[in-house]
1. Comparing distance in nm of label points 7 Å out along Cα→Cβ at positions 96 and 224 across 1, 2, which structure shows the greatest value?
2. One of 1, 2 was used to calculate relative contact order in percent (Cα under 8 Å, 6 or more apart), giving 31; which?
3. For FRET efficiency 1/(1 + (r/R0)^6) of positions 184 and 328 (r between Cβ atoms, R0 = 30 Å, to 0.05), which of 1, 2 scores largest?
4. Going by FRET efficiency 1/(1 + (r/R0)^6) of positions 104 and 272 (r between Cβ atoms, R0 = 41 Å, to 0.05), which of structures 1, 2 comes out largest?
5. If Cα extents along the principal axes in Å is calculated from each of 1, 2, which structure is the one that comes out at 80, 50, 48?
6. I have -3500 for helix-only ellipticity at 222 nm (-39500 (n - 2.57) for each DSSP H run of 4 or more, over all residues; to 500), calculated from one of the structures 1, 2. Which structure is it?
7. Please state which of the structures 1, 2 yields 1.5 when distance in nm of label points 7 Å out along Cα→Cβ at positions 72 and 200 is computed from it.
8. When you work out mean projected area of the Cα convex hull in nm², for residues 160-279 alone for each of the structures 1, 2, which one comes out largest?
Structure 1
Amino acid sequence: MNSDLAGKSVTEAPRSEDVGVRFSARNLAIRYGFLALLAGLIVFFSLATRGFASPQAAVFILQSVSITGILALGVTATLVVGGFDLSIGSIATSAMMAAAYVMVILEQNAFVAVVACLAIGALVGLINGLIICYMRVPDLLATLGMMFLLIGLQRIPTEGRSIAAGMTLPDGSTAEGTFSAAFLALGRHRFDFFIENLVPAAVVVLIVLAVLIWFFLEYTRFGRMMYAVGSNERAAEFAGAPVKAYKIWAYVISGVFASIGGILLAARLGRGDIASGNNLLLDAVAAALIGFAVLGAAKPNAFGTAIGALFVGVLLQGLTMMNVPYYTQDFVKGAVLVVALVFTFALLGRNGR
């Protein structure tokens with residue numbers, strides 16, 4: 001009987017080779033599963049729709065996610081320090097309205113408009129950081145309150161109207177200013193790349209900012225300290241790091257990136273449209289959270305956020321070209337986000353055990 005039990009226990013004991021195979025397969029799934037899903041989507045839409053694989057369609061996808069991608073990179077900075085910024089969409093819309101107001105109503109040039117927008121983003125980010133760090137208001141509540149404040153504030157100067165050249169002002173006069181050609185070029189100019197007028201300027205801005213924030217977070221002492229603060233704020237504080245300063249700077253970065261998105265949106269539309277930024281927050285947050293699943297990072301990172309923005313663009317463009325009703329697209333996007341995060345963190349949890 002003892003020999004039978006011994007034989008049974010030996011038979012049921014997992015072999016080291018099997019454990020190693022399962023472990024390596026799980027690691028491969030964690031690291032490359034999401035990229036494989038993205039590649040699969042591209043292949044599927046290329047076969048299912050006509051024109052999806054063309055260079056023009058690829059550039060259109062990049063252009064469609066350029067603004068939300070920039071906002072998502074800002075959100076990533078706050079996620080790195082363990083925070084979250086819900087005000088990015090309203091900051092972008094406020095910057096767009098401010099740019100239109102400065103040029104159309106105040107009749108200033110493009111440089112003044114850009115500086116004003118960047119200042120607004122930095123100021124709002126600074127206020128968010130101060131409220132969160134020194135008033136001890138939870139980040140979600142602080143930035144949610146700021147979101148509603150900005151939504152109301154941006155409508156007061158024009159009594160809720162969008163801003164466009166030649167508009168009638170509340171006092172009955174006509175706005176005489178216009179959007180300068182230099183400013184509009186930020187959102188409408190295209191660079192030659194194998195094909196004439198192929199790459200929009202907004203895509204170039206997205207790529208440059210993505211590379212900069214990636215290098216900043218991964219390879220500078222400041223960026224690594226931001227990760228340390230987000231990983232264990234108390235330990236970083238005991239080590240002598242100025243935790244509050246790092247968190248405040250994260251929100252300033254988020255605000256500046258959101259204002260850059262607003263500048264590009266105003267330059268693309270050529271007007272200050274109060275309703276055009278409604279979906280910016282949700283798409284940017286989706287891209288930033290999807291970034292957790294890219295290469296199994298399980299943490300906020302600029303590269304993953306950029307891939308997440310690309311994923312959202314590919315998914316929505318493919319669904320649109322397949323004539324999928326618009327009211328189902330948010331559901332599909334949310335489902336993919338949930339599945340990607342659950343898949344990644346579930347496998348990581350098993351590895352941890």
Structure 2
Amino acid sequence: MGKVLALALVGLVAALLGERLLRFRERMSASHELKPKRLPNCHLIKGIETGSEDIDILPNGLAFISSGLKYPGLPSFAPDKRGQILLIDLNEQNPRPVEVRISRGFDLASFNPHGISTYIGDDDSVYLFVVNHPQYKSTVELFKYVEDDNSLVHLKTIKHELLQSVNDIVALSPDSFYATNDHYFTGQYLMMLEMFLGLTLTNVIYYSPKEVKEVASGFYSANGINISPDGQYVYVADVQGLNIHVFEKHANFSLTPLKVLQLDTLVDNISVDPYTGDIWVGCHINGFKVFFYDPEDPPGSEVLRIQDILSEKPAVSQVYVDDGSVIQGSSVATVYGKKLLIGTVFHRALSCEL
């Protein structure tokens with residue numbers, strides 16, 4: 001009788017693990033492949049070799065880029081090189097990225113930038129919020145950009161127990177923001193177990209000097225976040241959920257869920273066209289290829305454009321697809337005029353003419 005129970009228990013555990021593995025593969029789109037769909041006028045941006053995880057463009061065409069991210073479970077082509085904030089002037093004929101100098105007193109040696117967001121103050125001052133992972137922890141660094149000497153003045157480091165595994169950020173004022181936590185656990189092995197089991201423990205946090213609170217929860221892995229041009233709606237990508245959540249933003253900064261747009265791809269960062277309200281997203285075609293990196297079979301890249309997301313039938317168009325032979329692991333896509341920039345977690349960056 002004891003042997004029968006033991007065998008039954010082993011069978012039950014095996015069935016449970018098999019079911020979890022199947023669901024995990026589905027969430028990671030492990031069997032997903034797409035045919036390349038390239039644009040005619042694209043070129044790799046010289047000077048970006050170790051990632052361009054997030055890109056934020058100012059109205060005047062200056063594009064900030066976070067580069068050099070080291071993240072648990074993901075490859076890095078320069079593991080000993082510190083992270084950087086790069087700047088490109090998209091008004092130039094052949095724009096080249098330059099590293100933005102950061103003021104003294106900031107710990108550059110452990111700088112590990114992830115998601116970024118800009119905010120323009122009432123006096124036209126430009127603030128840059130940067131998700132940072134020193135020693136693989138999470139902080140938010142607040143900088144003020146000084147255009148005259150192309151530098152960032154470090155204003156403060158923000159830490160909070162609710163900001164435990166921050167991925168992306170969207171600025172709301174010179175000192176407040178929404179941020180996504182992409183994991184509940186912070187240790188690498190527990191993070192992987194959380195992903196494998198499909199736990200929906202991640203969330204969105206509102207931060208201000210006076211109040212810090214959870215405003216949305218229940219995501220597999222909350223990732224990119226952005227806000228509509230009128231400031232009324234907030235968009236959150238759930239990378240393992242293969243979807244984008246739409247929330248209504250209230251005066252007290254709480255969020256009410258409105259809809260979920262399901263997509264057949266792993267959505268990373270979200271950019272919003274300030275003039276049309278269109279959403280541009282960098283996506284991972286096959287999550288297994290990102291986490292289990294093989295240079296002989298690298299992860300591909302996909303860019304989607306979403307129009308009228310608040311309507312009953314949003315228009316989702318596939319703008320660009322690559323099999324990894326040109327650009328690997330796209331994490332962001334953003335536009336300035338007719339220019340499309342595509343950034344990656346750990347690879348290069350692509351500039352295309354639309």
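1. Details: 1: 4.0; 2: 2.9.
If we compare distance in nm of label points 7 Å out along Cα→Cβ at positions 96 and 224 over 1, 2, the biggest value is for 1.
2. Traced to structure 1.
3. Details: 1: 0.30; 2: 0.60.
For this comparison of FRET efficiency 1/(1 + (r/R0)^6) of positions 184 and 328 (r between Cβ atoms, R0 = 30 Å, to 0.05), the top structure is 2.
4. Numbers: 1: 1.00; 2: 0.75.
Between 1, 2, the highest calculated value is found for 1.
5. Numbers: 1: 101, 57, 35; 2: 80, 50, 48.
Computed on structure 2.
6. Numbers: 1: -24000; 2: -3500.
Answer by label: 2.
7. On the way: 1: 1.5; 2: 2.3.
Working through the options, I get structure 1.
8. Working: 1: 11.4; 2: 7.5.
Top value of mean projected area of the Cα convex hull in nm², for residues 160-279 alone goes to structure 1.
Rule-based calculations on the coordinates, nothing more; no lab input. It should be emphasised that the depicted structure is a prediction, and the values quoted were computed from it without experimental measurement. Cβ atoms are built from the backbone, for glycine too; each structure is taken alone.
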